[in-house]
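In the part that follows, the structures are each spelled out as structure tokens.
The numbers here are math on the coordinates, done by the rules we state, and not lab data. Just so it is clear, the model here is predicted, and its values are computed rather than measured. Cβ atoms are built from the backbone, for glycine too; each structure is taken alone.
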Structure 1
Amino acid sequence: MSGALVIRDARSGDEAAIHAMLFELAVFEKLTDKFRLTPEVISRDLMGGRRRVQCDVAEWEGDPVAVMVWYRMYGTFSASAALFLEDLYVRPEFRRRGIAKALLRHLVRYARDEGANSIGWFVLDWNTPARDFYDGIGARADSEWRIYRWYADAFDRLAGT
């Protein structure tokens with residue numbers, strides 16, 4: 001990796017680049033039918049003083065080439081902070097330059113500063129390259145937990161309305 005890489009907080013003016021990269025991720029993950037993100041939502045939720053999540057952009061020689069979206073969590077049993085990595089995407093032509101690893105190092109430094117004891121994320125079963133990458137940098141798959149979710153269509157059934 002050269003001095004060409006800069007990692008920084010997302011800022012006004014990044015909306016189109018972030019939107020494009022996260023849509024590329026949705027295409028790769030075959031999840032475009034679930035993609036609802038717009039540049040306006042990015043501006044509202046990923047930037048500024050009232051953002052809902054953190055968003056970091058990696059620039060290579062001044063061009064945005066990668067994005068990382070994450071947020072804070074809290075473990076009541078461990079009584080400690082944790083982070084959750086929602087999205088990590090590096091454009092294909094910029095892969096194998098150490099950008100993903102640099103973004104993750106950036107996240108680890110933030111976790112240490114926050115006193116967090118873990119960082120979690122999801123990886124699709126079929127995404128062997130990502131799983132191999134994470135295994136290679138010391139992450140471990142957690143086989144003790146199964147993921148459950150409610151989606152909005154189930155909210156009304158549970159709420160009884």
Structure 2
Amino acid sequence: MNKNKYLIDLSESERTEFGRVNFPEQSEPQRVFSSIWELESHVNTGGFDSYFRYVEPASIAFAPTALRTIGAKACSEVVLQAASHVFGSQAPASQDEIEQQLDALSPDAQQQLYAFDQAFMDYPDNLTELLFAYVTSHSDVFGPIPNGIRNQ
């Protein structure tokens with residue numbers, strides 16, 4: 001088993017609160033995991049447009065902190081820039097506000113948002129390695145890491 005497969009299995013297990021417990025009610029380590037897992041899966045499949053449209057505002061607001069927590073400073077900066085590009089300095093409070101702001105983007109602004117997608121998907125930080133290390137350091141929350149996990 002490799003680290004990525006382990007993280008996928010973890011995300012689908014009872015050892016995470018991802019998708020099972022409301023984001024604000026999760027513990028700090030669980031919010032770090034959930035926020036990064038949700039960010040990565042949405043941006044990789046539908047870009048920041050999908051991420052902003054379908055992820056709750058509390059998780060979006062926490063994502064840069066979660067990324068910095070695991071040491072992904074460059075990815076954190078990309079997320080901050082993408083959010084600032086769409087929302088300015090004031091994060092929207094509701095999903096409706098987010099959708100309105102996304103729908104109001106000009107074609108040039110949509111193209112810039114796509115550039116942020118590309119910057120994130122270039123993986124300036126190795127999120128698999130960093131998230132795995134974070135989970136490993138919180139075995140009291142996520143459980144022990146099985147022997148035999150190898151690098152990507």
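For which of 1, 2 does distance in nm of label points 7 Å out along Cα→Cβ at positions 7 and 127, calculated from the coordinates, equal 1.7? Write down the numbers at each step before the final one.
Numbers: 1: 1.7; 2: 0.7.
Traced to structure 1.
Of the structures labelled 1, 2, which one yields 42, 15, 15 when Cα extents along the principal axes in Å, for residues 63-110 alone is computed from its coordinates?
The correct label is 1.
Also, quick follow-up: Once mean count of other Cβ atoms within 10 Å over residues 87-94 is calculated for all of 1, 2, which comes out largest?
1
Okay, next question. Assign the value -10000, calculated as helix-only ellipticity at 222 nm (-39500 (n - 2.57) for each DSSP H run of 4 or more, over all residues; to 500), to the correct structure from 1, 2.
This figure was derived from 1.
Of the structures labelled 1, 2, one was used to calculate relative contact order in percent (Cα under 8 Å, 6 or more apart), giving 18. Name it.
1
State the single structure among 1, 2 that was used to calculate distance in nm of label points 7 Å out along Cα→Cβ at positions 71 and 143, giving 2.5. Please report the intermediate quantities before stating the final value.
Working: 1: 3.0; 2: 2.5.
Label of the originating structure: 2.
Check the numbers for distance in nm of label points 7 Å out along Cα→Cβ at positions 15 and 103 across 1, 2 and tell me which is largest.
Details: 1: 2.1; 2: 4.2.
Across 1, 2, distance in nm of label points 7 Å out along Cα→Cβ at positions 15 and 103 peaks for 2.
Another question, then. Computing distance in nm of label points 7 Å out along Cα→Cβ at positions 79 and 119 for each of 1, 2, which one ends up highest?
1
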